[in-house]
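Presented below are the structures under discussion, each in the form of structure tokens.
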Structure I
Amino acid sequence: MSNNISVEDVPLSRFHRLLTVRSGGGSFVDGYVLSIIGIAMTKVSPALGLNSFWEGLIAASALIGIFFGGFIGGALTDRLGRKMLYFVGPTLFIVCSLAQLWVESGEVLFALRFLNGVAVGIEYPVATAFLVEFMPRKSRGPCLATLTILWFAGAATAYLVGEAILNFGGADAWRYTLASTAVIGTLLFLVRLGTPESPRWLISKGRDQEAEAIIRRVYGADFSLKNLPEQAENNQLSFGHLLHSGYGKRMAFVTIFWTCSVIPVFAVYAFAPKVLEALHLSGDWASYGSIAITLLFVVGCIIATRLVNTLGRRKLLLHSFLWSGLALLLLGALRDGPSMIILLMFGAYALFIGGAQVLQLVYPNEIFPTEIRAGAVGVGTSMSRIGAAVGTYLVPVSLQTIGIGHTMYIAAGITFFGLLVSWFLAPETAAQNLNDAASLDENTEHPPAARTFSKHAR
């Protein structure tokens, strides 16, 4: 017995929800491991005798690791399969986090944080590819967007757990704070046990029988390959096709918009207390302000997740860049204003940037085919983190040399550049199945994006 229902049109099932937890857990750990260093650094620096050079380098170390991990993870995930790489990230999280219990120098801490970053870089392509290749069409965008919410939830948890451990953990509290990631990494490893390989990836490798067996296992005995709208490329695509064959323009769009949306965010996250202090917020205002801003990032992503289908990918991205850029611009102009106004502007930025944040994982997974999908996510992850690492390292320098006002103006300029590029290049893929969204065929691709701003963004 068989049916004609596409697997992209089936209702959301228990398997889909569990897969969201499995992949989303990686995003939660990513947010946690990248944010926990900001909490621990106040104790790490005096304990290890770090100067400002090593402070900045250690703060950026995980971002540097993500650069390499994204390239490596993306290429290997497309070559070796989603399932094989699914356990590499959690394993590195566990080992490298526990090793921080015994670190005695800035150099060793940098190396361990770098390896944690490699794990994060691997997580992005493998976890998102797994999710998008199983999800129904209507749930694809919201579920991918949920990963970003979980990233910010992990970051918020890092602030709460980090503060608690530092307050009650004694002289070595910073070690326990950094090692706490191992607990979440262990849970992630365990929950991923039993995950099947992606049928779309198996089809791309000519392993149709294995793909059909998994389709029947996941969707039911009356489903088969004919229910999966996936077409293997006549000419096998490779990692190099990301730079040409029609995909180079898409790769440029993903890299630029992703980079422009993460540089201000990572700068705020890594040095939120210092930024707030420079804006004349100190003591409890700075501490609670950091937590409040983090939670508002989560709220912004939740709102964007609800809009990703109804408003559409393109409009959501344009609005996100426009209003978050204006918030940063006002922060620079009102840098000497009342504390409440400063917090409101930071809060507005956190809310509005949510659209761009959730689309970082939606766009590259939708507009590239299975053969190079993970590679595209990996390249986007890696290239965006170059900017994020540089931005994170330069924030304290910028605060000291040109001041908070000009620092905020630069952040606003980066955001508006992302808006400009997205205006011309951002596609709309909300209503398309995954195969059509990734196609270069003009008959299946969205209409040209370079039209008037008012038409697409109103």
Structure II
Amino acid sequence: MKKLIAMLLALVMVLGLAACGGETAPAETKAPAATEAATAAPAEAATAEGRVYYLNFKPEADATMQELAALYTETTGVPVKVVTAASGTYSDTLTAEMAKSEAPTIFNIGNMSGLKDWDDYALDLTDSAVAGELTTNDFNLYNAAGELKALGYCFESYGIIVNKALLEKAGHSLDEIKDFASLKAVADDIHARASELGFDAFSASGLDSSSSWRFSGHLANMPLFYEFRDDNITEQPATIKGTYLDNFRQIWDLYITDTAADPKTLTTSTGDQSEAEFGEGKAVFYQNGTWEYANLTAADKFGMSSDDLAMIPIYCGVAGEEKAGLCSGTENCWAVNSKVSEADQKASLDFLYWLITDPTAAQKMVDTLGALPFKSCPESSNTFIVDGNNLLAKGNYAVTWAFNHTPNVDSWRATVVTALAKYSADPTDANWAEVVSAFVDGWAYEYTVANG
């Protein structure tokens, strides 16, 4: 993992697109659901030693965080509550929880735009013990005064996850797929023989709030990355040109065509459904990230063999993309609430330090999240991280997270999702023009809203 991070950072600095944001999610109008577990502890422990309230934004890590919270309380007597926001609702949940008398003591900040919103609520972590354990500072968030306000704790990559066993059953191999044209040829063949094979090419590209971020954020990164690379953009631009939106259309058309999912009903298709289609062997390809490895391989979930899994880059028809790597960076940055008591702050910092230095806790964190940039954390055996490492070792370029520059991100993504849904149901040039407008005109509008 250290090799992977070092190689990625070198490429990121060249491209000037280092990703150091916290996860942002599409706007959500319904009241957010959440998973909560408060570990039992004597009332006097809360008074004497402070409390910890960890507002977790990664649903796939909920079980691990609940388990570690209970273990920490059992070990130390300090009460730890973990609340996990439902997928796509973190921003709304954070805003609501921060208004309560017992607000979160540990929370996630998004990108620099998110830091502007929460800077006053974030403790300076510069001299904290947990910051001292970092192996790199390049994924952290710093405010204008140079204070460390959010600590990048997890390194991630995403791309197209492949079921190699199904791919081979269909008469194909990973070696065939080197660019968009070859990906499309393989996917088209599988889709054409889906009834015969018993599985299709792509799992559903759901556009409900639990899944749409994969496309309004992660897939949208492809045209943004290549445009920003061409134009040497290293800060949030006021406008974008949409240079590579035809490429975005190519890959999106492939996703919604070579699949069993009805493109007219994608707004009701969930992330869980898409995951299950892949995990249950109903699809060969599934766009997602390294964080999916634990769910796919867990014996009590899908029980897939790591030998049958691989992650390849997202290809969209850009010249030279055969040398692309995975989309790599982080959306995971811990912040400690500066508005809670000093006892709660200390308890929270102690808990974070324990998570990444205690052998049992650190191993569970790595097993769940993948690569963690801390001195005491073990190397990850995550197959997808290994695949990303191998691509970089071969000299492939890193596709960094340009979407971290998105202005007023939730609103921009929501507009893109609406346009994508309309186009998917009726894929005309006129409807694609609305997707282009959502990208380009929407960016300029949201930049004005965010920056005045």
Structure III
Amino acid sequence: MSIVTMNPATGERLAEYPLMQDADVSRAVEDADAAFGRWREVPPADRAALMERVAGLLRRDRERHARLMSTEMGKTVTEALGEVEKCAWLCEFYAEHAPGWLADEEVRADGLKHRVVFQPLGVVLSIMPWNYPYWQALRFGVPTLAAGNATILKHASNVTGCGLAIAELFAEAGFPDGVFRTVVAGHDQVAGMLARPEIRGVSLTGSTAVGVKVAEMAAAGLKKVVLELGGSDPFLVLDDADLDLAARGAVTGRMLCTGQSCIAAKRFIVVEAVADEFATKFAAGMKALKMGDPLDPSTQVGSMVNRAERDALQAQLQDALDKGGRVLTGGRAVPGPGCFFEPTVVAGATADMRIVREEVFGPVAPVIVVPGEEEAIRMANDSEFGLGGSVWTRDLERGERIARRLECGTAFVNSIVKSDPRMPFGGVKMSGLGRELGRFGLMEFVNVKGLNIYRSSS
């Protein structure tokens, strides 16, 4: 059995990777467990120094890493270069902050000494998606390693080359053998790894359906789980919004990774008084985007990841048209060998349409008109998802008040939803469990231990 990777923009066959044998997967787990016993004793400051090396290597080879991402999953090379730089920043951020965050904390109680100490859990498995091949893997891996854990990465099969390149990156930086390992494994082998006692936790970024299955498997062994799952982020445009700013934000927010992002804006909820003007500006911005070869630096819209995802998107769009939606721009798959789809804005979207009820993983944007603020909030929260959300208004106090009412893990006022190493990131409802990034992300796979010392005699 093997994995064949393809360039979705051209249909070109890229590489073939044999799946690891079961014995090799077992050995990877055993090696990681042995490496953890040594890695946990490395001082946090020394771990941080290795993270700094990773940052330097990422920047040194940024063009190579960016090109690999673009060819394996279709994003523009410009966006891929930004992803590499963000990963380098992530490494530097945790190199600076993790040692201090992991230091013992003193507590005053009734004994001689009381401390909160932060200790790693063990080997943590990560199951990562294709849409941000480096960022997703490192967003989990860097803080988890900084805390003293060992990690095993099972990457999405279509970005196997990226997964192996990331492992090589950590090896070149000087991380000990076994501390970070990429496995080329199938679904049954992943289930087998999850069942092993050496695996003490799992982090998954992916669909809600897969997340539920992984959580069920992890629960059988009471393993710690962090899940970053699907999203259908609301983008609320209020009657006092700067419509030029909001329209630019809508284009950027919807078209992250050709619309294939969990935190992309997906439901554009607009107050009736400004709906027509906003929709016109939004559609014009989407129409102006340049679609083409992802390796051309001037390209703004790359390929979707594969034909199956493009066909699924077309079916969601057709459902909207059948129920009265109107295409303002776009609306078609582009003929040819690639997996391109025109940036699309749909007016007249309603709550019964699939593009409103489901996660839409591609460049289609429904505009939903509501009478006022309260209806906008209700519509925003009327979803099984709760990842991110944004509010667009000139009144910042009003924006903050509404943002606090959104049922999501991260909310923005007058900005698109984005992840940032300095801020916690994650979802509620069916969008996930736990947090990544910031101090909270560092602590997800840490044993927060109470250490209490009393007198040895009366």
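Which structure, out of I, II, III, was distance in nm of label points 7 Å out along Cα→Cβ at positions 73 and 377 calculated from, if the result is 0.8? The value was obtained from structure I.
Looking across I, II, III, the calculation of distance in nm of label points 7 Å out along Cα→Cβ at positions 129 and 353 that yields 0.2 traces back to II.
When mean count of other Cβ atoms within 10 Å over residues 57-64 is calculated for each of I, II, III, the greatest value falls to I.
Work out which structure the value 10, 38, 36, 13, 3, 0 belongs to, where P(r) over Cα pairs in 10 Å bins from 0, in percent, for residues 153-312 alone was derived from one of I, II, III. Comparing all candidates, it corresponds to II.
Laboratory data are not the source of any read-out in this text; all were calculated from the coordinates shown. Everything numeric here is computed off the predicted structure, so don't read it as measured data. Cβ atoms are built from the backbone, for glycine too; each structure is taken alone.
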